[in-house]
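Okay, got some structures for you below.
Nothing in this text is a laboratory measurement; each read-out follows from the coordinates by a stated rule. Please read these numbers as outputs of a predicted model, since none were measured by experiment. Cβ atoms are built from the backbone, for glycine too; each structure is taken alone.
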Structure P
Amino acid sequence: MSASLLPWLQAPAEDILARHQGHALLLQAAEGLGGWQLAHHLAASWLCEAPVGPGHACGECASCRLVGAFTHPDLQWVVPEAIALERGWLPEGAEDDGKASKSTSKAKPSREIKVDALRKAVAFSQQSSSRGGHKVVLIYPADAMNHIAANTLLKTLEEPPGDTKFILLCAQPHQLLPTIRSRCQTRALSLPQAEVALGWLTSQGLSAVDAQTLLAACGDLPLDALALAQSGVKAEHWNQWPSRLAKGQWQQLPDWTPAQWVPALQKLGHDLLVKCHGATPRYFSPQALDGLAPGEASLHGWLDELRDTQRQVDHTWNAGLMTEHLVRQARSRLNSKA
């Protein structure tokens, strides 16, 4: 058992380390489950010079320290530049499209994994190990590869180098080429049991009420629930904003970006639609939806509008104007009986 792993990742990590024999692992994990942490731990374990237990990284050897610093010469990270910037991952070992972070460039950072990054990873996989062990290529999110990049990877997976392991991490593996999926061993991470997730959240400082409410608000994804709590949202805030939104109480609404508002509104629309059919809401308590009874047609139209907005949420619109549009649109839909 590794003390550095989230509690719900312990069993999957041990099983993979004990059973995985292939050259390519496709790891399916929803954002908020800790898939990146598991992938990082697996890479560190395969490169560790003094593994413990069933093969866990020791965390102390020179190799583990290099992995932790993103500078291990036998580990290649392939991530889009936008994600690398958002998470502070721009070390020497992190590859994006081959142009990592040129401060002089005004181009918007890409969320796509392009062919240049995969060509570098393929070339890396064909080189000899610098430290005499395995080499690891970690691709995240794997479903961000464009078609040319995916085909470049496919050729290597068909004839894999003997000492290189590939980890493909993504939330939607169905978006990968079927031929890529067929050449990988697949492992899907399940949601943790409620008591495990709630216990972990309370260990992070959340009250029992906040932990339960925010875990439900985030679809049972513990890391998302923690992030929501760290943004200042408590149970009472989550339960109150739908009615405040419907009443037009703008000053009492959460100070969210459009990228945060859209999924929150989608959850509200989903639960109100579920309520129309007499089922139990998933993200909100029934009490939080009391007094809200928009028409079913209005809800369907609203969810269609939000899906369209989701495709543009990363556009460089004025965030304030976009948020104002979203809340006004929501108030109109919530008060429509059509």
Structure Q
Amino acid sequence: MLSALGTVLWWQAQHRGDRVQLALSELQTPSLRASAWAHGQAGLAHFESGHYNKAAASFALMRSCAPYSLEHCDILSTTLWHLKKHADLLLLAQELRKIDDGASQTWIASGNLFSLRGDHTTALRHFEHAITANDRAFYARTLAGYEHAQCGDEERAVACFRQAVAQNPRHFTAWAGLGMSFLRQQALAEAVDSFGQAVELNSRSAVLRSFFGIALHAIGRVDEAIAQLERARVLDPSNPQPTFQLARLMEERGDLRAAVRFLEAARRRAPTEFSVHFALGRVKVLLGKIVEAAGHFETASHVCPAKANTVQAALVRLQDGEPPEESLY
């Protein structure tokens, strides 16, 4: 039995969620497969693979088995943040405060709650409390880094991410945070290095490979960027981001028909995504299909009324026979 448990933990340390799930299914006794520990490991594996609905379901089973344990509740709170489940996150934060109001996991849950509400300054204070509660809480440092970035303080964000990877060099989320900060600052070589580290640690994450592809494209390594984005599409066909990025690369290369194919695929996966409809309109203008382009711009305005001015600017350029500026989307 110890060997079987060790196998689960080994694959978990390698960030191989698929192998974790397989190892869990091969645990010998039904009671062990249905334990809080097993559900927690399953939730963690789903979370690291970006399958947040499955992660939430596994963590719910974990908490039903061990309602007073704080184990993995910090990750559960971030799962609910990704899913934008405010009511569930509020309830979790309240329950954790009743169990231990000074624990790092409790502060992380409340920090995620305020972050979801858009109160990044308060969220940051809560993550700093989490760090104070547990100085080795590298995950809290990572979340603090993202909040600093939300507040526009990239210098402090980078400092937090660096501290997190110094404490845990295998923490791919912090490496990804570094990559995003460097990308925003146009420190492209550093961004590529950071995303490369993240992908090396969690090679099956479509999200990480998408960002790696974006960074590679920005630095001019286009063929490598395409390879990463294609791999991301295979890893998670439901994620429209790599398909959308591939469309932009094809447009840049002048292969407009390939761009349309990728954008149509992205639209099927994300029918309410403004940028996809807007990009389709732009490419159709470049192809001379003005009527179709106008239809895509109209759809874009319906799915995101807040960007009506952007669509209006595109239609004005369309009347002049010009495509909208690429920076608009």
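A few remarks follow.
- Relative contact order in percent (Cα under 8 Å, 6 or more apart) derived as 7 - corresponding label from P, Q: Q
- helix-only ellipticity at 222 nm (-39500 (n - 2.57) for each DSSP H run of 4 or more, over all residues; to 500) from the coordinates reads -24000; which among P, Q: Q
- Distance in nm of label points 7 Å out along Cα→Cβ at positions 136 and 288 from the coordinates reads 3.6; which among P, Q: P
- When Rg/Rh (Cα atoms, Kirkwood Rh), for residues 144-311 alone is calculated for each of P, Q, the greatest value falls to P.
- Structures P, Q were shown, and distance in nm of label points 7 Å out along Cα→Cβ at positions 64 and 80 at 3.4 was computed from P.
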